[in-house]
1. When distance in nm of label points 7 Å out along Cα→Cβ at positions 27 and 275 is calculated for each of the structures 1, 2, which structure yields the highest value?
2. Among the shown structures 1, 2, from which was the value 0.45 of FRET efficiency 1/(1 + (r/R0)^6) of positions 139 and 371 (r between Cβ atoms, R0 = 41 Å, to 0.05) calculated?
3. Where does the value 7.4 come from, among 1, 2, when mean projected area of the Cα convex hull in nm², for residues 147-234 alone is the thing being computed?
Structure 1
Amino acid sequence: MSVSDYIPVIGLEIHSELLTKSKVFCTCSAEFGGDKNSRCCPVCSGLPGTLPVINQTAVEYAVKAGYALGCSINKFSVFDRKNYFYPDLPKAYQISQLNLPLCINGNVPIEYEENGEKKSKNIRINRIHLEEDAGKLIHDDLNGVSLADYNRCGIPLIEIVTEPDISSAEEARTLVEKISLLLQYAGVSDCKMEQGSIRCDVNISLMKPTDKEFGTRAEIKNLNSLKSIYRTIEYEIKRQARLLDRGERIVQETRRYDDNKGETRTMRTKEDAHDYKYFPDPDILQVNFTDEDLDRIRNSLPEMPYQRLDKYINVYKIPEKEARIIVNNKRLSDLFENALKVYNNPKSLANFVNGEIMRRMNLGEIDIEAPAFTAEEAAKLVQMSDTEKVTKNDAKEIFREMAEKGGDPEEIAKQRGMLIVTDTGKVNEVIDKVIAANEKAVNQYKSGDVKVFGFLMGQCSKELRGAATPKVIKEELEKKLKSL
C-alpha cells in the first residue's frame, strides 16, 4: 500500500507558558533566562517542609485561554500530583491536573491550503489544564556529567490536549499557528517557540479505511518549531506506512525528532501505560468559580483576531487578503491599531503595513517584536506622504532610516532636505529657467506633441528637488505653457 492508502490519526499536546510575573506556586520570577539556578526558592526547588500557594493570575490566564479556544470552564477544579522521578523534577512529582481540569470541550476552526485546494476544519479540544514546568538538564558529554538548572521549575504552563481530529502535517501546523495566535491575542502567552514558551508533543498512528479502531500510536516529544512539527509528521507517517507494508508491528513508544537528520528516533517504549499514581495534592486548595467570576474573566478578554478581521474587512473596507496578513501577526496588528489612533486612514496605513513594513520584515531589517520606530512615527510618515509633505519615494527613504535607527519622520525629512515646502515663486522661477533652456521641446509641445510635457516636467522636478509636489509643478507648468 502507498502512504495515501492509510489514514493518519493525529492528536497534539501543546504546552504554552503563561505570561505571569511569578511562578505558579511561589513568588520566584517567571521571566525567561537568568543565571543558572538564580530564580529558585525552597518551594520550586522541592525542599522538604515547603508549601505551595496557587498563583491566581495563572488560573485566570488558563481560563482566558479556555475561552479563546471555545472551551467550557469547570466551576470546580482540582490540582493533582503526577508522580515520577527524573533529575529535572526536584520534588519527584509534578503538580498538574487529571480528572478535573480547568477547561474542557473546546473547538478551534482552521482554514488552510493543501495541494492547491482551500480547506477548512474544526479541531476539537479535549481539555486545557494548568501545571508547573520542570527544570532543564544540561548534558556535558566532554566531562561526562549532566547538570540541572531549576530556573524553569514552577513556571506556569497550560497543556492543550486535542482530540485525534488531525489528518495531515499541514492541518497540524495550521492548528498550532492558530492556537498560538489566539493565545497571543488573549494576552496569556507570548508563544515564542525559540524560547520554549510553546512546544508540542505529537501523537501519530495510521489506520486503513476498513479499520474500525485506531492503529498503535507513537508519541514524538518536545517539538519547538512549526517546521519541525510538519517534518516530524511527514516522516513518521512514511515510517509507519513502510513498517505496515512489510507486515511489521508498530510499537507503542516515545520518540524524538532529530532535526539534523530529519527523522525520528526511539527514546523509550511504552508497551504498558506509565502509572503516575496521580492523587489530589493535599497542599493546594480546590479552585471554585462563581458565575460572576467567569463573567468577569470572559469580559476581560481583549479583541480577538476574528473580531479584528471582521472590523478590517467590513468597517475599514480593507481587502480580505491584506486584512488577514495584518491580523495573523499580533504585533503587526497592534502596530496598525495604534497607528490608527494617530492617523485615521485605515486604507493608507494598511497599504503601508503590507508594503514597506512587511517588505523590510521579510528582508530581516525589522524585528516586529521590538521595532526601532513607534506606531505613532509610522502613522506620521504615512500622513506626510498622503498630504504631499514628502514624495512617495522620499517616504521610503525616510522609513529606511526609521527602520534602522528610529526617529521622527519630519525631522529626518528636514535634515535630508526632503520636506516639501511649496513656494510657487520658486516653482515659476525654475519653470521659466527650464523653458528657456529647452526651446526645442517647448516648440514641439506648442505644435501638439504633448509627449514632451513629461520631459519638461522631469527637468522642473529635478531642479526643484522636492521643493514642490508633482501636482503643483504640473499645474504651474501647464499654466506657463498655455500662456506662451
Structure 2
Amino acid sequence: MEYETVIGLEVHAQLLTKSKMFCSCSTDYADAPPNTHVCPVCLGMPGVLPTINRQAIEYAIMTALALNCTIAEHTRFDRKNYPYPDLMKGYQISQYDNPLSHDGWLAIEVEGGERRIGITRVHQEEDVAKLWHRTEPATGETYSLVDVNRAGVPLMEIVSEPDLRSPEEARQYLMKLRSILQYLGVSTGNMEEGSFRCDANISIRPMGNGGSTAKVEVKNMNSFKAVYRALEYEVERQRKVLEKGGKLVQETRGWVEEKGATVSQRSKEYAHDYRYFPEPDLPPLTISREMVEELRSRLPELPDDRRDRFMSQYGLSRYDANLLTASRAQADYFESCLELFPGGEGEKKAKTVANWLLGEYARLFNVTETEITECRVEPRHLVEMLGLIGEGTLSTTMAKAVFEEMFHSGRRAPEIVQEKGLAQVSAASELEAVVAQVLADNAQAVADYRQGREQALKFMVGQVMRATRGQANPQVVNEMLVKKLEEG
C-alpha cells in the first residue's frame, strides 16, 4: 500500500532584543557565567510583576507580515501550565486562543515550481531555563543543574499547517523561514546554537485517504540535516508498524543523532493538559492598524522579491538567483561586488561574480564549515582578482589557486601573484621556445591536426600549458600553434 506523509512544523525563534520578554535582564548571555543574567522576575519570585517588551512584539508582527499573516487587533497572553524543572514560575507565559497573528503562508520551491505552505499562527512567548545534565565520574550518580540566564528571552513560535508532504519539503520550508528571519534582522536563525528550534508533527495515511493516523511529535533536532534524517526515519518506522498490522499511538519521540533513530519519550499532550488561562498580571494588547502599517513600511526587500529583481536586473537564472538570495549576507556581498566592478553591473559581470560565489566560495565554505559572514575575502579584493583575470595576468585555473590562498590568509591577489610568480605569460617571445619544442616532440599530433583532427590541437595546447606550469595564456598559445602548423 502507498502512504502519504503529512508534516506540520512548530518553530521557536529567539528574538534579537537587548532585554528579556518580561524584565530588563540582558539577553546577551552566551558567554556569561550561569545564573548571572537574572532578576526576581525571571527567577519566578513571589509577588513580582512582568512588563511586556515592546520591541519583541514589533519583531513578531514584522515576521507575521512577512509571512502574509493577518494581525489580530486584540491579543493577550496566557499561562501554559506544565511541571518541569526549567520553568522557574511553574508555568510559561505564552499565547493560546488569541494569538498575535494567524492565517498566513510561505512559498517553497518544489520540483521547479512553488507551493504555498499555510502558516497557522505566529505568536509570542518566553523561553525557558536551560538544564545541564551531569554524571559524577567517581560514583556514576546523575544529576541536573539549572541555568536561568535563558529564561525569559523573547521567543516567537511559528506554527505551520500540516501541508508538508516530505522530509525534503520540510527542509526547504525551514531554510526559507530562517532566511526570512535573517533578512528581517529579528533572529540569528542559528539551529546549532539553539536560537532557531524545530519540533515536527508527522503522520502517514493511505494515499488518497482523507483521514490520518496518530500524530507523532519529533523533538531534539538541531540542524536542517537532523530534521531531514529524523523525518525520513519516522516515515519508514510508521510505515513498517502499519504494514505489520500494528497501531500508531500519539506520542512524543526524540531524535538521537548517534543512533540515527527516534526514541519514545512520553505520550503526546493535548491542549487541555496545559490548563491554559489568561495571564492575570499582563493586560490584553490592542494593536492599532496605524502601528501595523508603520511596521509594514519597515520591512526590507525579502528573499523572493530580491530573487525576482536579481533575475530581471542582472539576467540571472531562477536557480542562481535563488541560491544567491537564500542568505541576506551573500546577496549583499554579491551586490557590493557589482558596485565595485569597473563599468557597472552588466549581465556578464553579474554572471562572473555569481559563478565565483556559487562555485569556489561555496566549495571552500563547505570544506571549512564556515559562512560568508566569516569570509576574509572582502568584495573589493574579489573584484581586484577578477580584474587580474580580465587583463590577462591570471588564467582562470591560476585564479582558483590564488583565491584559495586569499580565502585562507585574507591576503590580496596581487601580493600572492608576485610572491609565487603566478602571472600568466602572454608574450609570444616568452612562449616561442616552448611552442617549438612541443611541435618537435609531438610529430604524430602535428600529422593528426593536418589531417583535420581538431582534438590534436587541444592536446598540444595542453602540452604547452603543462610545460609552463599553467602560466601560459591558452588563447595566445592556441593562436601561435595554429600559425606554426599552417606555416609548416
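1. 1
2. Only one of 1, 2 returns 0.45 for FRET efficiency 1/(1 + (r/R0)^6) of positions 139 and 371 (r between Cβ atoms, R0 = 41 Å, to 0.05), namely 2.
3. It was calculated from structure 1.
Taken together, the values in this text are just the output of simple stated rules run on the coordinates, not laboratory data. This one's a predicted model, so the numbers in the text were calculated from it and none came from an experiment. Cβ atoms are built from the backbone, for glycine too; each structure is taken alone.
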